[in-house]
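Below are structures written as structure tokens.
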Structure I
Amino acid sequence: MTSMGKTRRKTRGGLAAGLAGAALAAALTAPAPALARTAPEAETAGVGWRLTPTGTDARFRGLAAVSRSVAWAAGSRGTVLLTTDGGAAWRNVSPPGAGELEFRDVEAFDARRAVVLAIGEGEASRIFRTEDGGTTWTESFRNPDPRAFYDCMTFFDHRHGLAMSDPVDGRYRILSTRDGGRSWHVLPSDGMPEALPGEAGFAASGQCLVSSGPEDVWLATGGGATGRVLHSADRGLTWRATATTIPAGEGAKGVFGLAFRDRRHGIAVGGDYRKDQPSPRAAAVTDDAGRAWTASTTPPPAYRSGVAWLPHSRSAALAVGPTGTDLTTDGGRTWRTVDTGSYDTVDCTRDGACWASGEKGRIARAEARPRAVG
């Protein structure tokens, strides 16, 4: 996710990619619950998440969709999967000896190069990199500070990326790479505002740290008095914090996932991840790079951990969580449920595919289905 996952990737495809994305967008905008209408581009009966056979019951909170054919997933018990045929088959490419680690984020550049993040206190937070499709892995970072707990990563391009830790000494810690994840160093904290009491990030979907373009990056928080989003316009050197409309105030509540379609227009999702708790005002939007956030007038009906803009769309996006998938066609102002399956994160590609992953080995791809005639 990010520049190579959470934000748009630059891929070849031109007109064909645009038509594929438009067809997918048209299918996703079909009315619920029947999800049926005639789209301008083609006759469709909506879109469905097509589950793919992963052969594991690991929980995949990390997802990097490279294209319609190529996707990476990272999850529990040190599991990393790769598909190069659109999900028809998944290959287990987990780093050797990583079975006790919890992978929560993956950033992929193509079918051969990917970076995965394991979360946890102290040395449990680690970063691995592969350049041969997971045949071999190199551990490029192991957290030496027992006070740090890394949650998410993002990449601006093939070389420059960041990872974020929960506050250390009252400020979020930012890790930086300039060589595609081969080496990492901690950035100075002078430009980071103080964290609120009890505030932290959520390693729920790989989307608590996202980027758009060559320098802009956003960090999502919860657990403090208010759910906030921090924005940096200089690759993590200086930050500005803004309160959102998503409720926080407890350790289980706040902003869980972010998606920006460009440096100004973004969506935040979250809520309360506890199953027995409601999540009102679970989404918000910004059109000024996160300086101000406006609550969705019709938010998703429950906690959502992941969000992604549809390919080639300025107004359509998906949000996912354990109780379902929601669709917006007006830039995040209103949402409606289009699927009730459980997913933790979602990612879309420029050549017209959307992928989602979550508990019990669930990884799915969205595809338009032909409309029945007669």
Structure II
Amino acid sequence: MSQLYKKIYLDILEEIKNGTLKTGDKIPSENELAEKFNVSRITTKKALDMLAQRNIIERYRGKGSFVSEMNQAIIQSTVEKENHLLLADSSSKQDLVGFILPGFGNDYGSILLDSIEKYCSKQNLLIVMKQTLGKSELEEEAISSLVRLGVKGLIFCPSPGKHYNNALLRLVIDNYPLVLVDRYLTGIPSSSVCINNKMASIELTNYMLELGHEHIGYLSPSTDGTSSLEDRLMGFHVAMAEKGVRIKPDTVLLNIESTKHHHSNLKFEKLKVDEKDRSEIRRLIENNPEVTAFITSEYLVAVLLYEVLVSLGKKVPEDYSIACFDSPTDIIDKPFFTHIWQDEEKMGCLAVDILIKHIRENDTPPIHSEVGFKLIHGRSTQKRVIKTKQV
């Protein structure tokens, strides 16, 4: 049993025992507990599930968790028993590792987090997670705080940008056990796990070309310094060049700002659209009527593009086809966006394996590992329809 969710379990038990939480009182939510104990929501869910299994709390979908009616003697006995087991378990040493990422959501990141936590548990590792929301100052603070906490190593997804923070560079220089996921540090030797973004972009672009879309626009946040975005842009250019298709410079937009600090784990936060982004996308569409399809480097950029097209009275995929990287899964129907799916589960397992190797073998050289990807056909693309003018 993970020490982290057992600690949360025991803390709640103790509050019930001393009367801080009484019968019928509402227990803090999974998200509130995750923030309080600086752990993932998966960890807090385990703790609450365990309390519910033992009839200490009652959980109601959509309402929350509440303290059940229990005899105080039973609670006292349960607390003492679990504390004894916790002390017994502590004799078995578990290393603490950290996981830092900008954020996660239903399009990308949640499966990766779940995979890392589960595989760490199998390897007798405890994991502490921190989100940086894509902000470099929070990223540096997260690294420093986890190192002070005594983590044996870090799994890390850096914020986009060409300037790496000093805390990260110090880890690399000091040969600290570190594995990057979803990207790598350009020009800096460090271990990483990601897909082959260049090849994935080539496959996605070729698919659009095979549908008959010769003139394809490309949208992305700034690619400068972010290996995954740089490789996706390169793949687009390579695929177009191999087919002998000329790319007009003004059909490639690489300065989308609206999605930069938005993370879709905040499910109820509406995407705050930069009006400059909206006007530039609209200008691209209006000035290039020959363009019939778009590829975007990220899911949220595809969402923004779709919104602009709809505002112009255009239909997807009848008027324009859109494809992107990553997309939420639709368990009932095909996903809306045609997209590149990344094997996040394998990515998480490999990252943990490499980190363990670095922890146990100090002189292990940097390891770069690639996981698989698939082109998933959605409802946002179709064969190009050649429209004839009415005489």
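Bear in mind these aren't lab numbers, they're just calculated from the coordinates by the rules spelled out. Just so you know, these numbers come straight off a predicted model, no measurement behind them. Cβ atoms are built from the backbone, for glycine too; each structure is taken alone.
Given a computed value of -1500 for helix-only ellipticity at 222 nm (-39500 (n - 2.57) for each DSSP H run of 4 or more, over all residues; to 500), which structure among I, II does it belong to? Checking each candidate, the match is I. Where does the value 0.90 come from, among I, II, when Cα Rg over 2.2 N^0.38 Å is the thing being computed? Traced to structure I. Calculating Kirkwood radius over Cα pairs in Å, for residues 69-220 alone for structures I, II picks out II as the one with the greatest value. Taking distance in nm of label points 7 Å out along Cα→Cβ at positions 173 and 189 as the criterion, the highest value among I, II goes to II.
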